[in-house]
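Pasting the structures here.
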Structure 1
Amino acid sequence: MADNKRGVATQALGFVEEKLRRVFKIAGPIGATLDPEVKPVVIVDDLRGPGHAFYQGRSWAITVAHLTIAAGTKAAGFVVSDDVVIEGFDIRGASSPANGALYVYIVTPDEQTATPPVGAVTGRTATWRDNKTVGTLLAASYDQPPIFGVGIFSAVVGTAAGSGNIVWAQIGAGVPAPGFVPMQMFLPRGSGIYLQETNYTDLSFGVWGRVFPQ
């Protein structure tokens, strides 16, 4: 829009202000503007990195590993009890089946409640990658991330991988598990991320991320 007092153009950055309000959980105008001047900047630290967050932005990891997976199509995955940002996932296995298939897919909160892919999750099996200093597994005060894990790969009894849910796939004869796949995703609380496999006999599925906002 035009600034009639100065005769120069100004920018409306309402969408930037909305993102800042979400990240810092504040209300009201912020007054974000663009400055046309070029200025040197020295980055001394990244407040998103481990060591800075008390909870929001704190980094976590979770893994499920299963040897001797039964024949057929199976799935395993994780459910989040808070908003999280996923940084990537890791899939590894010794077997390279002749007709193998791997699908990573996300499940909405409604799907997770109504038709969870593999039934109830077993518990909060994630661990912090960031400032992990409190408690033990047997202590009531154990400090754990808001992620629940399924212990093993088991038959898909609810929402299966479909074109509307798949975020990554790999199929083919003798194709090995891919290793680390960087992929940022936002998962709202109550949703889940799953790995569905066919014909693999051993797999580990790990996911890394941060509590939102970061």
Structure 2
Amino acid sequence: MPSVVRVREDLSRELEVLELEVSTLSRVFDETRFFGHPSNFPNAHYGYLMACMGKIDVLSSFWSGQLGSRGQTCRMILFMDRYLHPGRHEEHQVAVQMFRHTLMHTGSLRFLYNRTTKTRYTWRVYFGEGLRPEWHYRITTEDERYQDQLRALAVSTGSTSSTIKVLNASVPRFVGDLNHAAQAYLSEFETDSRLQANYDKVLPRILIQEFK
């Protein structure tokens, strides 16, 4: 069985480094107004969102004992439902698709369309304190009159539904959320032999990634 103390130290150290980086950059970006960059350093936003989602992916593997692309989306969402803002299932669904899959595979944030609910999604992502705390990691309904570009895009179902929602997120707060989620998981891990066995099961395949 794994050393509970060692696992907590290792995972906590990774997240402490991430929090330090993001909080430092957030302060510098605020002081310099993103060094005068007209687009506010979008790739810094993207990179840290992907880092957060990657850590959620690996934490969900430790938690579930499952690894790989099969069932990845469901596994991540279930982990987030339990440890990262329980009760915000829609937010988790959109975050995994937008910040993990779409961002990773296309190199940018992209609009989303849910074929089941006929809902279109956009985003507001901040690298600082520009977002009110109560709006962070919340989905809100957007006035479709101000979303001409998204509204005009054709979708596979042919739907012309005007339901548009936005995922609001602050990168520094999201990193803090991730740390709280990890600590909640680790608290259960300390006394749950099943979680410890799951960790042992997937750790070797995480430490060295095989391909052919």
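To test your reading of the models, identify which of 1, 2 gives 18.4, 57 for Rg and Dmax of the Cα atoms in Å when calculated.
Working: 1: 21.5, 74; 2: 18.4, 57.
Structure of origin is 2.
Determine which structure produced the value -2000 for helix-only ellipticity at 222 nm (-39500 (n - 2.57) for each DSSP H run of 4 or more, over all residues; to 500), calculated from the coordinates; the candidates are 1, 2. Intermediate results must be reported in sequence, preceding the final value.
Values: 1: -2000; 2: -17500.
Source structure for this number: 1.
Taking distance in nm of label points 7 Å out along Cα→Cβ at positions 53 and 69 from the coordinates of each of 1, 2, which one would give 1.5?
Working: 1: 2.8; 2: 1.5.
So the calculation was done on 2.
Which structure, out of 1, 2, was percent of Cα pairs over 18 Å apart, for residues 45-108 alone derived from, given a value of 30?
Numbers: 1: 53; 2: 30.
It traces back to 2.
Quick check: 40 is what I get for relative contact order in percent (Cα under 8 Å, 6 or more apart), calculated from one of 1, 2. Which structure matches? Present the calculation step by step, with values, prior to reporting the outcome.
On the way: 1: 40; 2: 29.
Only one of 1, 2 returns 40 for relative contact order in percent (Cα under 8 Å, 6 or more apart), namely 1.
If FRET efficiency 1/(1 + (r/R0)^6) of positions 165 and 189 (r between Cβ atoms, R0 = 30 Å, to 0.05) is calculated from each of 1, 2, which structure is the one that comes out at 0.95? It would help to have the intermediate numbers written out before the result.
Values: 1: 0.95; 2: 0.30.
Source structure for this number: 1.
Given a value of 0.35 for FRET efficiency 1/(1 + (r/R0)^6) of positions 29 and 157 (r between Cβ atoms, R0 = 35 Å, to 0.05), calculated from one of 1, 2, which structure does it belong to?
Details: 1: 0.10; 2: 0.35.
Computed on structure 2.
Of the structures 1, 2, report the one carrying the highest value of distance in nm of label points 7 Å out along Cα→Cβ at positions 21 and 125. Working shown, then result.
Numbers: 1: 4.1; 2: 1.4.
When distance in nm of label points 7 Å out along Cα→Cβ at positions 21 and 125 is computed for each of 1, 2, structure 1 gives the biggest number.
Only the coordinates and a few stated rules stand behind these numbers; no lab work does. Remember, predicted model here, so these are calculated numbers, not experimental data. Cβ atoms are built from the backbone, for glycine too; each structure is taken alone.
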